[in-house]
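Dropping the structures in below, format is structure tokens.
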Structure I
Amino acid sequence: MIWADDDWSDKRLAKERDVITGTVAPLVSAAVVEALSGIDIGPSRLVPTEVFFSDRQRRTEKRYFQFHITPRLTAIVPEQSQNLRYDSMHRTYSAHSAKTDDLAVSREAAGALKIWTAGEMISQHFFSDEVVQALKKAKLARPFQLTRCRLV
């Protein structure tokens with residue numbers, strides 16, 4: 001169960017988006033779940049979650065699911081990527097102003113997975129072409145702010 005707080009104002013939550021950045025995992029609407037229904041998302045999970053406004057009484061009309069995207073892979077190839085910053089304290093990378101094909105990902109590390117998270121990057125999720133095409137077909141790709149990366 002999740003409710004609006006300082007980060008999610010009632011006004012913002014009232015827009016009832018299809019993708020909301022959650023505190024633990026992104027929240028996605030039932031429409032996103034339906035778009036992905038024919039795809040094997042591997043070990044990732046979609047967990048039904050009740051979302052309430054800050055009064056903790058009024059529930060949102062849209063149904064939401066926490067999108068736990070796993071596994072965490074070390075798949076980024078920094079020497080072949082552009083616009084990456086390394087945080088030596090946390091030993092992570094972040095992509096600043098990443099444009100199409102700036103980020104290089106190891107094809108071998110990703111293997112046949114269709115959805116995964118990069119363990120060495122902060123809040124970066126990766127989707128295969130099949131997943132992206134399903135989201136685009138359902139007109140749900142835009143909220144994910146997708147940027148194409150290169151498999152090397």
Structure II
Amino acid sequence: MQTQSEEVETSDEVRRAVAEMVNRVRAGEKMMSIMGVDESTMGDMETQAYRLYRNRRYDQAKVACRGVLALDEDRPLMLLLMGDMALEEFRFSSAVTHLQKAHRLVPDHPVIRARLGEALVKTMQHEAAREHLEAALGGTDGLSEVDKKRCRALLEAIA
């Protein structure tokens with residue numbers, strides 16, 4: 001059983017630890033660093049999120065993506081996956097938000113540009129969509145034949 005002075009010490013320790021965490025967040029440090037999560041573990045968590053998505057366990061995939069993004073909001077593949085899921089759920093504005101952030105992180109990624117173009121088409125932003133779809137098609141590689149056909153079809157639809 002704790003005495004009252006032990007409870008105060010513990011409370012002071014907790015307050016100091018929380019204050020230190022707040023200061024680190026304010027300084028721009030990522031939660032993955034604050035929590036001591038290494039890059040390899042982050043990669044494993046991303047792989048698991050993708051596996052859940054691929055196995056059509058979408059609710060679990062979203063939770064996994066959100067967990068990764070809570071630790072490091074600058075994970076382009078998780079943002080791409082969140083964008084893909086938003087597109088599938090007809091949440092087009094949300095898809096645009098996730099995919100624009102992914103694009104800012106990896107500007108030349110053809111799949112991100114293709115998905116962003118699609119999301120922009122769905123939100124009636126045709127000029128911006130055209131730029132991304134054409135850029136995705138103009139890359140030397142990275143897009144599957146299915147993605148290329150989809151980009152061409154979207155470009156025809158907004159022509």
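No value in this document is a laboratory result; all are computed from the given coordinates. Predicted model only: the values in this text are computed from it and were never measured. Cβ atoms are built from the backbone, for glycine too; each structure is taken alone.
The greatest value of FRET efficiency 1/(1 + (r/R0)^6) of positions 26 and 58 (r between Cβ atoms, R0 = 35 Å, to 0.05) among structures I, II is that of I. Ranked by relative contact order in percent (Cα under 8 Å, 6 or more apart), structures I, II are led by I, which has the greatest value. When Rg and Dmax of the Cα atoms in Å is computed for each of I, II, the one that comes out at 20.6, 75 is II. Which of I, II yields -3500 for helix-only ellipticity at 222 nm (-39500 (n - 2.57) for each DSSP H run of 4 or more, over all residues; to 500), as computed? It must be structure I, since only it matches. 2.4 is what came out when distance in nm of label points 7 Å out along Cα→Cβ at positions 66 and 98 was calculated for one structure; which of I, II is it? Considering all the candidates, the number was obtained from I.
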